[in-house]
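Given below, in the form of structure tokens, are the structures.
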Structure I
Amino acid sequence: MRVQVEGLQLWGKHGVLEAEQVQPQRFDISVALTLPQVKKDNLAETVDYRSVIEIIQTLNTHHFDLIETFAQTIAQTLLDTFLQVDEVVISVKKYPAFATGIHLDHVCAEVHVQRVTGSRPTSA
């Protein structure tokens, strides 16, 4: 089963250029979480997408030079936080706020992380 959050729009100051660290730029983030099928109509059996959004918003307050690192940090944090999740695919689109002299809609980094087989902690 997959739980997805699509097109979360945030503004942040990520990038290596001075202008990118001063002027906020738009970022669109999409996440797909793979986890076991739910057996009951109970939120505890799945991932609350509100928590996913809160984690991403918190990480957005940190500075990242690279959107690749930003995406990797989000993906690994989600995998570490939600023990029922087996894999995370995340896409971070950046809409540059600086003039490039060319038409550029966005740049994108996509990251795919999986839980190592047998690495899920067991309940005591």
Structure II
Amino acid sequence: MKYESSQIEFDNIDYSKILQKDSRYDSHIYDIIGVFFEFLFREMNLKTITAERLLAEFRDFLIVNYGVMSPVVLSDFGVNTSKDIGNIIRNLKEHEMLPKIEILCEEEFDREFHLVEELKRLYYD
């Protein structure tokens, strides 16, 4: 089961401590990642996931929830590559703002997989 757009409700979570330390990303991407992790934890009942699978699931989550706007949403919020996703997840974990899901092979985030370009190819090529 995938989250439908109507199911996404952004909480008024205060990301100011994260943003003071790392201002590269817009606060809204933290909301999106948080909702995505809730989906992994509650709907898919995952306790562990590899970084590679997490990125694939996140891509699918974006497609279902944002469709053709997926690459624009990511770009507008400062995200382009898998490394950006890894940075955001590390920031959320450091501030204990994610459900307890163990991410295996976290070094896979650093491969520089260009998520925005893949989504653009999917929709615009």
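Between I, II, which one scores greatest on distance in nm of label points 7 Å out along Cα→Cβ at positions 15 and 103?
Largest one: structure I.
Of the structures I, II, report the one carrying the highest value of mean count of other Cβ atoms within 10 Å over residues 31-38.
II
Identify the structure, out of I, II, from whose coordinates relative contact order in percent (Cα under 8 Å, 6 or more apart) was calculated to give 27.
Values: I: 27; II: 34.
Only one of I, II returns 27 for relative contact order in percent (Cα under 8 Å, 6 or more apart), namely I.
Work out which structure the value -7500 belongs to, where helix-only ellipticity at 222 nm (-39500 (n - 2.57) for each DSSP H run of 4 or more, over all residues; to 500) was derived from one of I, II.
On the way: I: -7500; II: -15500.
It must be structure I, since only it matches.
As an exercise: mean projected area of the Cα convex hull in nm², calculated from one structure in I, II, equals 7.2. Which structure is it?
II
Looking at structures I, II, which one was FRET efficiency 1/(1 + (r/R0)^6) of positions 23 and 39 (r between Cβ atoms, R0 = 25 Å, to 0.05) calculated from, given that it came out as 0.00?
I
Computed from the coordinates by the stated procedures, all read-outs in this text should not be read as laboratory data. As the structure is a prediction and not an experimental result, all values here were calculated from the model. Cβ atoms are built from the backbone, for glycine too; each structure is taken alone.
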